[in-house]
1. State the single structure among 1, 2 that was used to calculate Cα Rg over 2.2 N^0.38 Å, giving 0.95.
2. Using Cα extents along the principal axes in Å, for residues 158-285 alone as the calculated read-out, with 40, 30, 29 as its value, let me know the right label among 1, 2.
3. To test your reading of the models, identify which of 1, 2 gives 22.0 for mean count of other Cβ atoms within 10 Å over residues 78-85 when calculated.
4. Identify the structure, out of 1, 2, from whose coordinates FRET efficiency 1/(1 + (r/R0)^6) of positions 38 and 214 (r between Cβ atoms, R0 = 25 Å, to 0.05) was calculated to give 0.15.
5. Comparing 1, 2, where is FRET efficiency 1/(1 + (r/R0)^6) of positions 126 and 398 (r between Cβ atoms, R0 = 30 Å, to 0.05) highest?
Structure 1
Amino acid sequence: MQSCDTLLFAEIIVTQDESRSIIYNGGVAISEGNIMCIDTAAAVRSQYTSENVMELGNSLLMPGLINSHTHAAMTLLRGAADDLPLMDWLNNHIFPVEQNLTAEKVELGALLACAEMTRYGTTSFCDMYLIEDATYKAVDQSGLRVLGGEGLFMFPSPAYPDFDAGIKLVRELEAKWNKHPRIRQAVMPHAVYTTTPEILTTCREVAEELDIPIHIHLAETPAETKACVESFGKRPVEYAHSLGLLSGRTTVAHAVDVTDDEISLLAETGTNVAHNPESNMKLASGMAPVEKMLAKGVNVTLGTDGAASNNALNMFTEMASCAFLHKVQLLDPTAASAQTVLDMATCNGARTMGQSDIGSLAVGNQADIIAIDLTQPNLLPMHNPVSQLVYSTTGAEVHMSMVAGEVLYRDGKYLKIDYPALIDAAKDVAKWVQKKIQKRS
């Protein structure tokens, strides 16, 4: 018998491994944050022993979900400016409040986002925002994983006075956090309409020098395309490609307004796409041609976008929205199948994060695991676990979240976050946001 740190046993395990194996009456052995064994409960019990055994009973274990595009601290602005077009929403409501952000407020907003994601089954996320160092502090406290980056603009932000200072900050953040086991850095120019060709070129060069990913909003709306053509003589995807931005290290968020040729270019360059269906619907940005992208071999992942344009950070509801949106988009009930969408939220997302050891449950992988309560009425009876996860699960059924073998949430209790204090702080910051909006108006 081998000793391990933790043993998990549950009715069903959806592994999301290369074979998409599903284990009934299964077990997982974990040591030093990694999966040592995943098999039937009988097989695991016969090989491993532990002082920490979690008998989860009528539960489903699966990889923690991966939110491939969000702005965590925008939880501060949830519901503050709704039912507006994208550019009006950004320029007249979001950007003016963001210019007054402090590190303390960003850390609070990010911690609230981490609490929400932990509660609803997300264990890793890709984050672009302002004063990102504060977000990293929240992630460090919460126990989640992040691939983050300071949002880079051609104008000042609360974190820096100009782009040169901004890209210097990226280097400083990489040096500060690159040894952290759960925090990784990327270069994140905000968008083509908030940068210049010189800025985007520098971003690419720095990403290549530091060997870290690139993440950018791209081709989100027809209005963006029109502005890009007027300013640079090219559509967004072509423009980004002309600057060398499209590659396997790059993830483009949205990719809504893209042509067939541009989809082929994304596929040929190995560029990842972070699809944000609920945000795209709420802002009426359009419907990304996801089925075409998948057919051409583009790695399409799933994200929520920020809580100000969704307005939740719930990857379970995002999966259902994704599946339903593309079925009606194409008038094809076979489009965006449950397995395809679950892949987008797990193993595909791992590629965007640049981590091959998350997004699936397999020997050697990180023990980023969530448990779903199968006794809930919306999950009964159980015919097809994958279908139930995508079409029936709301996220409220998550009763355990674990990252690297450490339990972060179990049965209604946060083990790393002081949630009652977070509730009080959220009430106070709401008053601050409203004052800033009223002052603007």
Structure 2
Amino acid sequence: MMVLRTLSEGLSDAISDYISSNPASKSNHENASQYLPGGNTRSVLYTSPFPITFVSANGITLSSADGHTYLDFLGEYTAGLFGHSNERIKKAIQDAVESGWGFGGVGVWEGQLARRVCERFGIERCRFTNSGTEANLMAIAVAKAVTQKKKILVFGGAYHGSVLAFPSTELQSPLNVPHEFIIGPYNDIGYIQSLQKDPTITNDLAAILVEQMQGAGGCHAASSKFLQSLRELADTTKSILIFDEVMTSRLHPGGLQSYHDINPDMTTLGKYLAGGSSFGCFGGKEEIMKAFDEGRSDGGLVLSHPGTFNNNVISMRAGCVALEILTDDVLVEMNILGEGMRKELNELCIKYGVQERMWVTGVGSLMALHFGERKEGDDFREYLKVKNKDVEDLFWFWMVENGVYLARRGFVALSIEHRKEHVERFLEVAEGFLKTWAHVFR
């Protein structure tokens, strides 16, 4: 007769198995830790007792220093939309390298990429940066400069970059840039309506920065009514509405703003749009963006936007090809696959009677598994209070042991390389976890 183990026993065994199965990764982590705090230079990659060290990737598979191969369901936190070895993107990068790099001048590719970006997302003018973080920083900066106001409305649970993180309405990262942030509750229309009556805010509101689905915040999607209330607030206060589509632009042709049919004043982009190379973009209405036209002769505001690698030839050339590959049909197919996957995962949770302790949220090809006490609504702070970290960890160790890689926190991002059989393997492994462990958290 099989003896059912406790959660603590299972987690202890899983960690021991992980350590014994990954000695090369452990050694690499220890060596790197002598020079890199935490053994990494990107905090989200840290995992206890140490992260897996990868040495190569192909398609949607990752190969580790310990000789293990994984199906990649993390997708480089949404930046790996094209998989790891798309031949057309590879050729674009090789061609860019063959032509030389670091021109210190204008190339032929940035104008072509700008046209493709503007046409796809309905942006009038845009500028490139090196990351989504930088794009959001620039969007806030230009909003303050153009409006001559100071306050920035953001939302609890939001992540707009390493120096623009707001875990809850009561907390922001100590590394955040020192703007005058107002941190409101996400998806709360009543709160937005109350701001309309507060002249201390309405008279000095420069910008509203929002994700239409909070990615790092747990893949909680905003309602169209909430987003429309932000549009109305921006119109009333003459502030600038910024949609952070760094993650969400991949969820619908034209981005989620196109799905909701709500036009922001500015949009920020990043992640996958350069085919996996470093990239960021901010853009919007010409009346805002013309501030970056150094040649304007109307006597208006002129702002400087330097950046050594803003137009690096690798990202520019790869980006042009990436947007050719990502047709509307390809994008829609990927998101339909994700919708089905999320539905089936939730059905598995119901099947094993854990739907109040394990569930999945998201839109299209992006989703997050949650473990804890289920709460209605989108108050990320309340969810954190009841989160079951041990079950979350046990699930991750189980998936990795069975050759499926995802974020430790349960975040999943599909790529255009994923097929039905890959999703079926994920579901099979997840069901194996539920068969074995549902009893400890049901």
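No lab work stands behind these numbers, since they all come straight from the coordinates. Keep in mind it's a predicted model, so treat the numbers as computed, not measured. Cβ atoms are built from the backbone, for glycine too; each structure is taken alone.
1. Computed on structure 1.
2. 1
3. 2
4. Only structure 1 yields this read-out.
5. 1
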